[in-house]
Structure 1
Amino acid sequence: MIAALFPGQNSQVVGMGHDLYKGGGAARRALDEAERALPGLLKLMWEGPEEALKKTAHQQPALVAVGAAAFAAYLEEGGEAPAYAAGHSLGEFTAHVAAGSLALGDAVRLVHKRGQYMQDAVPEGVGAMAAILKTGRDHVERVCQAVAAEGGVVEVANLNAPEQTVISGEAGAVEAAAARLKAEGARVVRLNVSAPFHCRLMRPAAERLARDLRAVAFAPPRFPVLCNVTADVLPDIREAPRLLEAQVTAPVRWTETLERLQALGVTRTLEFGSGAVLSGLVKRTLTGVSAHAVTDRESLAAVKGPV
């Protein structure tokens with residue numbers, strides 16, 4: 001049983017999707033649709049500059065576009081339809097596109113605004129994020145709570161793997177929590193991000209996005225989509241706008257999402273888009289589940305071979 005996975009921010013690279021576009025067919029049609037929704041997107045994806053593509057309002061629609069294109073190419077080539085889909089943060093929008101519950105053009109416009117709202121919510125430099133490795137989530141949460149009790153905002157943002165947790169919040173509080181965790185033996189990687197995603201500082205962005213989500217039509221999905229907020233299958237498509245709004249300030253429960261997919265019977269994951277970050281997390285989190293990434297025509301051909 002297959003699950004389709006779709007990555008979030010920081011998976012972007014200049015040139016992504018160009019090889020798929022050259023192959024024509026469904027991938028080209030998807031990328032052309034994304035370009036119509038946000039003119040200039042393909043030029044930015046393929047020519048950069050990298051600094052412009054890294055801006056959250058640019059990379060979000062770019063990643064949705066390339067993920068949708070890779071998935072469309074896979075289906076066109078006769079790939080087995082997934083039983084489930086899930087996306088990491090931003091990737092949840094792409095999962096809805098793949099499932100047919102959200103039109104690609106609507107998704108591109110939504111996440112472009114999502115990125116703008118996120119950047120507007122907190123001035124650059126005020127917030128920060130850091131990845132905490134080699135320690136469990138419970139300990140990270142306790143340290144964050146202790147630092148927050150002294151003043152400032154620092155919260156768990158991403159639960160990526162059993163010993164990989166990302167924290168987010170005000171720069172000073174994130175630095176204080178990171179310093180304590182490092183002193184206790186954790187490895188700390190400060191992330192190069194433009195805003196502190198998935199924490200309460202993003203509340204203004206969530207409120208603005210909610211209005212846009214209510215204005216978009218969601219359709220019943222062709223296969224179930226798992227939600228970041230609940231780490232479970234979306235029970236009713238009418239709940240999608242509320243959960244995508246809540247996702248902006250809530251932690252991404254990725255480890256639990258992967259564990260849920262395995263419990264549902266998934267034995268193979270295919271990551272569509274740019275990079276292979278999620279495939280790496282699958283390998284670190286689950287046993288007995290294979291993981292492959294589809295980013296271009298060569299990797300597409302590889303996943304169609306013997307499993």
Structure 2
Amino acid sequence: MNLLFLTFGPNIKNHYQANFAILSFLRYQKELNTIYVFTDYPEYYTRLQAQVQIITVTKEQLTAWEGPHQFFWRVKIKAIEQLIQESPDQPVMYVDSDVFLYQNPQELCTQLRNGAAFMHQPEGRLSALQSKTEKRMWQQVQGMDFGAFKLNQHHQMWNAGVVALPSQNNLAAVTLALDICDKMCAQQVTPRLIEQFALSVALQETYGLREAKPWLAHYWGNKDEWNEHISQFFLESHLKGFSVEQDVARLQQFQYRSLALIKRNKKTRTRLMQAIDHLFPPKNQVFIEE
């Protein structure tokens with residue numbers, strides 16, 4: 001199996017999340033063929049250069065991958081396509097940087113080799129989802145015709161924090177995902193979930209889908225708290241001079257079960273904290289003098 005990470009932009013949090021995720025897989029290297037990191041900031045992965053294949057992505061390549069409608073998250077599908085074209089006999093698993101492996105993936109990899117496809121977890125039929133974005137999207141895409149099928153009330157939205165394709169029919173599946181993505185962009189569908197729904201539909205139509213949640217955790221809903229613990233993990237590693245191998249071993253002691261994956265604070269609390277900060281700004285600040 002080839003493992004794929006995409007990280008773009010200067011925000012260091014995205015990069016130490018990806019480093020943390022990569023460490024979680026290194027304990028199970030026998031299940032992996034190659035770990036790829038596609039990035040425009042390769043210097044953040046120098047420490048892992050013996051364990052991963054770093055692919056520097058140029059601005060020109062990113063623009064090309066965004067396609068005729070300049071939809072940024074189309075690059076996720078294009079990166080998956082590139083790995084499939086380069087190694088068609090290998091399953092491909094794309095993983096968001098805010099995902100990590102917490103269980104032995106042997107059974108997941110076995111199912112993948114046997115032709116199963118995975119995304120992180122189902123979010124429900126698009127036709128039944130209740131957010132304004134999802135309702136608007138369903139109104140825009142229902143009945144959209146792709147020849148072999150039309151988008152209907154049974155198509156589910158799956159979380160794209162994990163996207164895993166077996167080697168069987170992989171090029172057909174990723175080509176279908178691109179077709180769906182591009183047609184939605186051409187029809188000016190609300191963009192926030194386009195690539196996620198395109199992958200969901202393409203993999204449902206090609207394989208059926210299974211959830212990767214029993215092996216992989218996705219902390220998209222509590223990044224601030226996770227980032228605090230991850231930054232402390234790497235700061236200690238740096239100050240104590242730990243090796244990659246030592247960090248892989250340390251990760252087995254990481255108290256991940258004590259951290260919520262999703263934490264929703266009420267909007268009233270957020271507004272109240274903002275109001276307090278506005279009413280009571282810090283005073284008597286002292287800076288270094290010239």
Structure responsible for 5.7, with mean projected area of the Cα convex hull in nm², for residues 209-280 alone calculated and labels 1, 2 on offer: 1
Rg/Rh (Cα atoms, Kirkwood Rh), for residues 201-248 alone - highest-scoring structure of 1, 2: 2
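Taken together, the values in this text are just the output of simple stated rules run on the coordinates, not laboratory data. The structure presented is a predicted model; accordingly, all values stated were derived computationally and were not measured.
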